[in-house]
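Student: Below are structures written as structure tokens.
What follows draws every value from the coordinates through simple rules; no lab data is involved. Given the structure is predicted, the values throughout are model-derived calculations rather than measurements. Cβ atoms are built from the backbone, for glycine too; each structure is taken alone.
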Structure P
Amino acid sequence: MQRVFADPASGWATPGFAAILDTVSALVAAFDPAVTFTRFVSPARPSGAWREYYRQWPFALQPPDAPLWDVVPELARPGPTVDAPTFGKWGPELAARVGDADLVLAGVSTDCCVLSTALAAADAGTAVRVVADACAGVDATTHRKALDVMELYAPLVRVVSAAELLT
């Protein structure tokens, strides 16, 4: 839930970002203090296939403290944040935060970071709940396709609604 995905002028703008903001905010309030924000940040020096990626998106080669990587002000609060220069954020740091609990995922982009994080966590044996109405994709079609793929991983990954979690 970073500025780079919220800003309509950004090359990485996610069209459904504004539509999910209130739902994500309600989830943050309900799950706080167990909430961990994750941030995509660019590497200092891209390597491997990432070199070509950043040739296509040179605007994103900015340091981790650049404003485009900030969590949007509506959600910003003190607390744990996991940064990674990869789409998926599952790794030792996030695993330590989750512990034995389910990993509940919301945010953008369903068809990229959410998908990559959900599958890696499930593969590691963590139960994952993806909140469909608190996620947005590049467009409605790819959002739905990503949810459909994640549903194939049941019971490791469950696609749920915010209402299911908040009641």
Structure Q
Amino acid sequence: MSPAIRVRPRRELRASRRTRAHRCWGHLIAAPLWPMHAANLGTLLRTCDAVGACLAVPPFGWVDEALARGNTLRRPSCVHRVGSPLRWLAAERAAGTQVLGVELADEAIRLGDLPAARRRTVMVLGHEASGIPPEALDALHAVVEIPMVGHGLSLNVAVAGSLVLYKLAGLL
């Protein structure tokens, strides 16, 4: 006979997590710099909170509303506003940040082989339909690919980003 499964109550879960909101974790940043769907930003914001990461967003007018709607925790989250995605990525790389893209490409690292981030790392996500723009590929140190066996060519940006964030945070 197997032991009974004990579900941890909310009070216990809250006590085991951080006690106050963070300003900037700085170690891990999700960067959906060319988003197409507002719902993906909300999902990524929630994942960032779960793994202790920040979110970098482009200067599109609809982004702030999407983040407000997507912040289901109703607590401040770490969000970096990025003026020019290309300039921001170049500056991050020049500062020594590891810049990884999530993209289908030759020489990509399979998600299962991706080590946890040991230094400041930016995970770049492209446009849902066209991926990371060619002019941004030079800013990447490496590319991560999520293996798939189905008919689709790729996953939704929020799902793909969430998988890679968990792996980079060392939680998978």
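Student: Comparing P, Q, where is FRET efficiency 1/(1 + (r/R0)^6) of positions 29 and 125 (r between Cβ atoms, R0 = 35 Å, to 0.05) highest?
Tutor: Values: P: 0.75; Q: 1.00.
For this comparison of FRET efficiency 1/(1 + (r/R0)^6) of positions 29 and 125 (r between Cβ atoms, R0 = 35 Å, to 0.05), the top structure is Q.
Student: P, Q: which one has semi-axes √(5λ) of the Cα gyration tensor in Å, as calculated, at 27, 20, 16? Walk me through the numbers before you get to the answer.
Tutor: Values: P: 23, 18, 17; Q: 27, 20, 16.
That value comes from structure Q.
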